[in-house]
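Next up: the structures, one after another.
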Structure 1
Amino acid sequence: MKDTLQPGITHTMTYKVPDNRTVPNLLPEAPEFVAMPEVLATGYMVGIIELACMQALHGHLDEDEITLGTHVNFSHAAPTVPGSTVTVDVKLTDVDRRALTFEMEARDEHATISTGTHQRGVVNRERFESRLPR
């Protein structure tokens, strides 16, 4: 980790929701999901928020490091329809050795859709991948 990896780093990301990021597309083999409305799926929202946090870290990690999501604690308070733009604001609030905590807020054109925190762990990519089953 570089010395610049300190609390206070902020990042804003925008994401235009495509048609295939809706609840029915999350697990198309599950009729329970297929029957749901065509709105942004919580599972996809998690990925969007993780991406914003990863982007915030550009330039602050060593070349052999990656971060992995370790905890999500945020709401999904309002629906977002395809074609809407989600804006995610993240702020790194704590660096505890290799554990990073972000505060986040996501909104679309109509409402705040999510607030909360996300934690990521800094790991050595090669060491992590060497432990994966082959």
Structure 2
Amino acid sequence: MFDRIRRRAAEPSEMQRQFFAQVARLPAQIPTEVERMRAEPTAVVDDFLPPELRVPTNDQLGGRMTSWQQPLVFDGELVACAECGVYRGWVILSTRDQIWLRCPAGHQQLETRLDTAWYNRHTGPADSTHATFEDCLRHLGH
């Protein structure tokens, strides 16, 4: 009995034979227009967007920043400014794979418990780009 099952499994079924036959006929069914289009050279286009609509890449940006009004808590510890003690109203800066926190008073401190992946998870897409750091702070209301 097991010998019959093995023989049956070794031979392709009728549906498999029909499928293989159809696959073998496919190259002969390509329309001539497709072959002609493949043979014609295509024009090389620089880019579909004009320069003023292109989004700058990460290496063209000095960094990214976002406003963060809630308190930041890491490992059960509330993050506060080292100089003035403020714990909310942060501006979070992501630059050169580092995260910096800026309090409303303008003090900045490096936050080693955060990384760029955390920043990307907790912020949305950029709504604007600015030429200077001060312009961006004004845009965020600081």
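Every read-out reported here was derived from the displayed coordinates using simple, explicitly stated rules and does not represent laboratory data. Just so we're clear, the structure is a prediction, and the values are computed from it rather than from any experiment. Cβ atoms are built from the backbone, for glycine too; each structure is taken alone.
Just a few scattered comments:
- Computed 2.6 for distance in nm of label points 7 Å out along Cα→Cβ at positions 61 and 109 - originating structure among 1, 2: 2
- Entry that produces 17.4 once mean count of other Cβ atoms within 10 Å over residues 37-44 is calculated, selected from 1, 2: 1
- Structures 1, 2, by relative contact order in percent (Cα under 8 Å, 6 or more apart): label with the highest value: 1
- Parent structure of the calculated result 10.0, given that mean count of other Cβ atoms within 10 Å over residues 13-20 is the read-out and 1, 2 the choices: 2
- Structure responsible for 0.00, with FRET efficiency 1/(1 + (r/R0)^6) of positions 21 and 85 (r between Cβ atoms, R0 = 35 Å, to 0.05) calculated and labels 1, 2 on offer: 2
- Label whose coordinates, when helix-only ellipticity at 222 nm (-39500 (n - 2.57) for each DSSP H run of 4 or more, over all residues; to 500) is calculated, return -5500 (choices 1, 2): 1
- Which of 1, 2 yields 16.2, 49 [Rg and Dmax of the Cα atoms in Å, calculated]: 1
- Among 1, 2, structure where mean count of other Cβ atoms within 10 Å over residues 77-84 as derived comes to 15.9: 1
- Comparison of 1, 2 - label where mean count of other Cβ atoms within 10 Å over residues 29-36 is highest: 1
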